[in-house]
Structure I
Amino acid sequence: MRVTRIVVLTALCFAVTGSAAYALDLETDFQPPPGEVGTPYAWEFYAEEGCVPYRFTYLNGTVPPGLQVTLDGKLTGTPTLSGTFEFWVALNDNSGPQNPACIYPSLQSEGLYTMVVLPDLAVKTTALPVGAPARPYSVQLEFTNSEAGWPVIWDITAGSLPGGLTLSEGGLISGTPAGTDTKTFTVRAREPFRRFGERQLTLNVAAALQASASLRAGEVGLRYASAVSARGGVPPLAYSVAAGSLPSGVTLNPTTGAVRGVPRTTGTFGLTFAVTDSAGQRVTVPASLRVASRLTITTARVPAASVGTAYRARLASSGGVAPKKWRVAGGALPRGIRLDLATGTLTGTALDAGVFRFTVEARDRLGARSTKTLRLTVTG
């Protein structure tokens, strides 16, 4: 927002009521004050003697771009180019035969004017870094096009800073944010009694950085996917392993916190993750990752059964991640014998004698599968 600055020098007019006007004078002792690019400007030329009304016209030279000389003696407009400009202005009055009070024409008066147009004083800072609660914050605001010899003073004209922060006259936003907050405000850079520039800025104080890691179990040879989770903080975040190590074949993505890979070794791996934000906050979180060996059905054969006699045989497996589910994937069990899908136990009473071939499958929580073809002999 800009405030129109109008500098007015009152034009004194002395109306000669006699028969002639001899000393029409365009006063060049009064020169236009400096203007500023982009700020509306208005100033009046100073004239005396002769017969009113006066008529002012531009003769030659360079009027500051954006300004014009008006017939009634004003230099007005909005400068668009900085620099020092010189131009001539002519003054004529209302003397002559058409004016019985001033029948003798006055001589035209001419004057040379010099005007300085200063560049626009502007706030250069367009964005502010994010702050973090309870951590010192310091940012120097910047401006452009100051005039030599004039100090630039900063203040806030609208809105306010987050709690715990202040703006100095020198343009330094500093302090320790009291908590999570977002504030939009307008800062002004000004020269005393002269130019100024304003800009609306937003300062965000992010939530405190927090992290957690709950890694699911893995299995050798199976693709693994888990993650370290973080919230709050000042993006971007960086993830790392601060202590311990991940299983061979598994890595941590330093920018997303994703834990991915195909484990190649079994065991329980204790480690500590660290998460750091761009404001310097750092948190650590302990974690444990268990990698099981690959699921395998270890039963090589099952005991024989007898017709009419109760039968029970439990199939065995190693590795994998519980719970496991069993099923008959091929062939058929003897009539009267069934497979418990949860425990892998064969139970029942065989009704028919013979040799029965069947294939069982075990599947664990991670989707690993193992199959084994077995033979059950039932005697009569």
Structure II
Amino acid sequence: MALAWLAAGWARARGGTVQALIVDHGLRAGSAEEAALTRTRLERIGVAAEVRRLAGLGPGPAVAERARAARYRALAAACRAQGILHLLLGHHAADQAETLMMRVLSGSGPAGLAGMAALREEASLRLLRPLLGVPPGRLRATLRAAGIGWVEDPSNADLRTLRARLRGWGADPHGAGTGLASLVHAAATAGRQRAAAERRCARLLAAGASIFPEGYARLAPGALPPSCLAAVLQAVSGADYPPPIAALQRLARRPAAATLAGVRLLPTQRGLLVLREAAAQQGPVPAEPGAVWDRRFRLADAAEPPAGATIRALGADAARMRGRSVLPSAVLQVLPAVRHREALFAVPHIGYPDAATCEALPLVFSPGRPTAGAAWFET
């Protein structure tokens, strides 16, 4: 609510507007009423609001992670539908401090200790967190001064979750203490260090790696810094986070044949081939404009697939495509293919069956975490 109030004032002063997006996860009794109340409050202060209710979520393992992933998908879909580029998120200083503590407890490497980024570039969206340096007490005070109500999520106090336990451990509900400020400062410092490390990594990869639009990479022979290898593995797998640091360090020192985090590494005479592990690939998804398959390939918005078509791996059909491509057989097997009524319809990356069909079905390699990520902006 504070973010919406502040953003609306900032936009109005510049002749612009904001659109509020409310996600109802449907995980608690009363969540629909809270979402409706929030929309009413936003509309009273002149902010257009839309509620997106999620379906299919339920209690069980990793519910917080599943809810977060579903929430971001819903927000991204709403932004695409409305032509919105900038998505502002309301994470504040206490959220940043809790994230940092959770990553310390999980043994995160230096990159993870940068916490959440103030700016993150995605394929069609720019995520902004303008409140990362602001304590929650100041945000509540801002709302009280403006006469605006808000909803406190009771799950934030559920001590069954690690984040809630960390929140209680600090005994600083308003975020005004020096402990929280120190954690936020530490995350900002780590963010600057991460940005510098990513620039160094980008230079090394530019000199010693080739990334191909078919979704694989080739690394020059020899050792590679673990952070650079992690960047390549994330891009090829489409994963949100890098593989475990210990395994990365071993492979970076002595590159060898291995399977790690959904990626295969195959030594060749020309260097190390890095490609998707077939067993880890996503199953079929509807071939609709804008669809993302395997977290890495996006069907262009202007695509014209046949009704009922799906995207899935080429798989066993790769054997009869070897004469049409110079790609390694292992790469051919994990290419995205479009099928219609279970029959192979198109493999855009190798021009099957013809140029006209493939031009109508552009599948773009678009991993969420490119090999050279956007710099982390300090808060």
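Computed from the coordinates by the stated procedures, all read-outs in this text should not be read as laboratory data. No experiment lies behind these values; they were computed from the predicted model shown. Cβ atoms are built from the backbone, for glycine too; each structure is taken alone.
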- Message: Among I, II, considering only mean count of other Cβ atoms within 10 Å over residues 90-97, which has the greatest calculated value?
- Response: II
- For which of I, II does relative contact order in percent (Cα under 8 Å, 6 or more apart), calculated from the coordinates, equal 14? II
- Looking at structures I, II, which one was mean count of other Cβ atoms within 10 Å over residues 58-65 calculated from, given that it came out as 15.1? I
- Query: When FRET efficiency 1/(1 + (r/R0)^6) of positions 82 and 370 (r between Cβ atoms, R0 = 41 Å, to 0.05) is calculated for each of the structures I, II, which structure yields the highest value?
  - Reply: II
- Item | P(r) over Cα pairs in 20 Å bins from 0, in percent from the coordinates reads 19, 22, 19, 15, 12, 8, 4, 1; which among I, II | I
- Task: Assuming 0 is helix-only ellipticity at 222 nm (-39500 (n - 2.57) for each DSSP H run of 4 or more, over all residues; to 500) as calculated from a single structure, say which of I, II it is.
- Result: I
